[in-house]
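Quick heads-up: structures coming right below.
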Structure 1
Amino acid sequence: MRIVLTLLVLLLSSQALAHQISTGYLTLQPDDQQAGLYSGELQWRLFDLERALGLDQNRDGKLTWAEVQAADNVITPLVMRAFSVRTDDGACDLTMLPTRQIDKHYNEAYLWLPLQVHCESSAPVQITYQGLFDIDPDHKLLLNMVSSDQSSTLSRVLSERSPTADLSFTNSQWPGFVEYVYQGVIHILIGLDHILFLLCLLLGCVLVRRHDHGRSPYWEGQHSKRTILWQTLGVVTAFTLAHSITLTATALDLISLPSHWVEVSIAATVILAALNNVFPLVLRLGWITFGFGLLHGMGFAGVLGELGLPPNGRFLAVLGFNLGVELGQLAIIALVLPVLILVRNSRWYWRYAMPVGSLMIALVGTNWLLERL
């Protein structure tokens, strides 16, 4: 019982749901006329720049364009320190261009900073990024190197864990794919709403509903481990198939729903799944899990959208992120299911721990729902 309660406390006390991804964008393109010359732009969230530099001079909570322009003397040095470019011939020179403008990514305002990089030769470049990790260790930089004829793009995700990328158009897309797999794993592990929904499903997979004459229906431990595994496989497969469909379709812009209502709906699925454990109306969870999984897939797509997708190789990036989500999900199942199988026949589990834990999850989901309305 201590193991289950500890797990519930850790999950319910986590604040990871509110995590907003801090993402920067760097695009470079070689000049087709001059060897070793690259043009491009760096984009950082205004929110991140405010945290790093305190751009809001009058502290009124509203960042104006005049305040951004007035901070050029601190923004430029920050950019110059943020990343370096080098080739085998040595370090390259970075020049900031004077033009500034505001761009938007996923309803977030970004400062668009044009730049030029001059290297001694057109040899493959190595980019090392150190920007903004001091204010957010989870900050990411989506790096795109566009070929001179714009026919192909190399994409990498740079992070504090992996701040350096070697770029050459003879390289494969494999490192970028692996990085998106990693990001998929990380983002299901910090997606508390998805974890709690999955946990609600697992809590009931080890139980069976009894309807004996002369007494009210009640839960009891499922004696057959094979039945438990088949039930878990069916539910998880429905969830996986559903969220894979909508994650892919949303990320590739085949479907689009307002992110606000997607988040509201995901909170509702957590509440309904939790209450169904306490007041079971649906015992065959396959179809309802599939329907709820469609909504969760759109939520994963929102996370992937905040992280960013390369202009080319979008499908490979989505595939890698999707695979990472599934690997993270399997890790959660591998951790939780053996514990639930071990305790399933204990009276305290099906009589107290499961319903109380489900009610706690329902309360958390209700809080999320009210926050998002």
Structure 2
Amino acid sequence: MFNIPRLLVLPLAIVVGAAVAGEPIALQTAQLKALGVETALAGEAGGARRGTLPATVRIPNEQLRVVSAPVAGMIEQLAVAPGDNVRRGQVLARLASPQALELQRDALQASAQATLQQQNLKRDEQLFAEGLIAESRLQATRAAAAQATAQAGERRQGLALAGLAPGKLGGALALTAPIDGVVLAQDAELGQRVEGAASIYRIAKLAPLWLEVQAPFAIASTLREGMPIKLADRPVTGKLVAIGRAIDTASQSVLLRVEVGAGAETLRPGQAVAVEIAAADAKPRIPAAAVSRSEGAPVVFVQTAADESGARFVARPVRVLGQSGDGVVVDGLGADERIAIKGVSGLKAIFSGVGKE
């Protein structure tokens, strides 16, 4: 049960009748202090700017690349470091690999064998045309030539996957940049032995960038793809390119994806930012502790008047649209209305008749 100092019992008991009737209650300054009541504007109570939602800067998936070792070997050279700008085709690292030598040797042997079998096929076709050999021999030669050609193609494909040029034997394997971009991370060290497919560098193109926004469903449902979205703390505008179709079960929020082109150079992947969304202006985000329940329905205590002697509050029914972290987005409040954000349990006790003797 909520405890009230004895000197405050009589004034509180006097206002309970009005509270039960659904009318505002007046509390003196001493009573507000005893209850620990603190207030804030609804549009500023949630700890974020009015009309803003938190977002995280991400790199679009199609702009990310991993430069990996196509075969096992030892890293002989690292030519760039994290933060460096690179151009497509630029050599990033060199790999000394016995496995690469084996692939080159096998490719050369397969190519030579295919050439020999094609010569044999040409000769046997001529001999068969002159009636000097049986058809079965020609068929066997054709099969051998087809098999040799297929094997040579397989070896060439293996060379291409390893980044090796056919017809050459020896030399370190050069790993090149697949796109223009920036080196995000270096995953190996000089002299390190790596297995095939081990990551050496991660590079990315940093324009455009994505902003991933977690928005309450009630707000997300009012948005449309293509609408402009502005960053709250800088003159950068993006375009809403995707609205998630699934709702996060914990926060009851929807993922929005905003693409930022011009101005993307001022952002960094992983950076936390805030975006302004017009639909959020009429739906304030307030602390979850500011919401109480009356007969099972959510209410917020709105300050309707205040002066040096005290303040007047009324219990305002609201509709909770969504929750993110320790804040909730509600419908039924104006952003410029002042609400109780602390001492709510005391106000609820008074409105419920607790403290009446």
Tell me which structure, out of 1, 2, gives 23, 14, 5 once semi-axes √(5λ) of the Cα gyration tensor in Å, for residues 193-232 alone is calculated.
1
One of 1, 2 was used to calculate mean projected area of the Cα convex hull in nm², for residues 41-112 alone, giving 9.1; which?
2
If helix-only ellipticity at 222 nm (-39500 (n - 2.57) for each DSSP H run of 4 or more, over all residues; to 500) is calculated for 1, 2, the one returning -8500 is structure 2
Using the calculated result -0.39, -0.83, -1.24 for log10 I(q)/I(0) by the Debye sum over Cα atoms at q = 0.07, 0.11, 0.15 Å⁻¹, pick out the matching structure from 1, 2.
1
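Quick one: relative contact order in percent (Cα under 8 Å, 6 or more apart) came out at 29 when computed from one of 1, 2, so which one is it?
2
Readers should treat all values here as calculations from the given coordinates under stated rules, not as data from a laboratory. Quick caveat, the model's predicted, so the values are computed rather than measured.
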